[in-house]
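In the part that follows, the structures are each spelled out as structure tokens.
Any read-out appearing in this document is the output of simple, stated calculations on the displayed coordinates, not a laboratory observation. Predicted model, so just to flag it, every value in this text is computed and none were measured.
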Structure 1
Amino acid sequence: MKNLGNLLKQAQKMQGEMAKIQEKLAETIVTGQAGGGMVEITMDGKQVVRRVRIDPEVVNKEDVELLEDIIAAAFNDAQKKVQNMTQESLSKLTGGLNLPGGLNLPF
């Protein structure tokens, strides 16, 4: 039973550390870019878009599809940065353990 008590204490400690990581990630801001920086999307650690900046030179009503593609690429770049940052933070917490992907941690 002593081992079970220690295991519960470790789980509580890890839960507290996870909460701290979630708070830190939520406050972290990343910027994704595409089109040589002509489109920038700023996103927080919860993957909420905070800002979109589009260089007026990329706006061409004759080629809206190009602008759409650049915006999508900038969004994907920002999202990938958040995911990498999250994975890095979780890896530090779990000591490099590979947790199953379906857990959707930390959010």
Structure 2
Amino acid sequence: MDMISERLATIEATLRDSANIPEATRRELLDLVAGLKTEVVPLVDTHGATAHEIAGSVEAAVQASVRREKHPEKAAQAVEGLAASVREFEATHPKLVEIVDRLALTLSNMGI
């Protein structure tokens, strides 16, 4: 398993294990991470550093959102960073941008 797949597996485990996430939101986030995996893993060959940055941004946003009650400002910053991490791909990888935007929106709307 490559580093990005491992990181995404860690994100999935965090989402599954967090008691702070309503079940419907958890399912939606897990579906989005599965879609993200499909889109970002192929980028490793052509845009390795950016693919790792996107995976790192997703991980940071999920972690901050799960712990939102302690530091809501960090959660907001992490979600903004997540959305910004894919802007360069809007024209070439619109599905990736759509998934990341939906992830960011869902995380910001969790209201933990």
Structure 3
Amino acid sequence: MRQVITNYWLQWLCACCGAGLCAWLRLVRRRLRQTDQRQQAAERGIRALLRDRIVQAYYHYSERGWITLHGLENVEALYREYHALGGNGPVTKLVEDLRTLEVRDQ
């Protein structure tokens, strides 16, 4: 028995370490996937909030017919981050329309 153990101890050790390593890698992969899903959900939520704020600003300033310089700067900053998060489409048209409004100081 002792001879079998001494002859195959390295193989046993490698098998045990390999099994442990595989289990650890599965755990790490699952945690990374969960973190990625949470990150994507956070980005989608932030993008939705930015979009909502731009749309609200559009209706507010369009009804007035003019925009303040500060309001335009805010919309531009919101849009820049919205676009960086992958947002585009109809919101781009809204921002372009806001850029055409007369800029007034109150």
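If Rg/Rh (Cα atoms, Kirkwood Rh) is computed to be 1.57, which of 1, 2, 3 is the source? Derived from 3, not from the others. Given that helix-only ellipticity at 222 nm (-39500 (n - 2.57) for each DSSP H run of 4 or more, over all residues; to 500), derived from a single structure, equals -19000, which label among 1, 2, 3 identifies that structure? Source structure for this number: 1.
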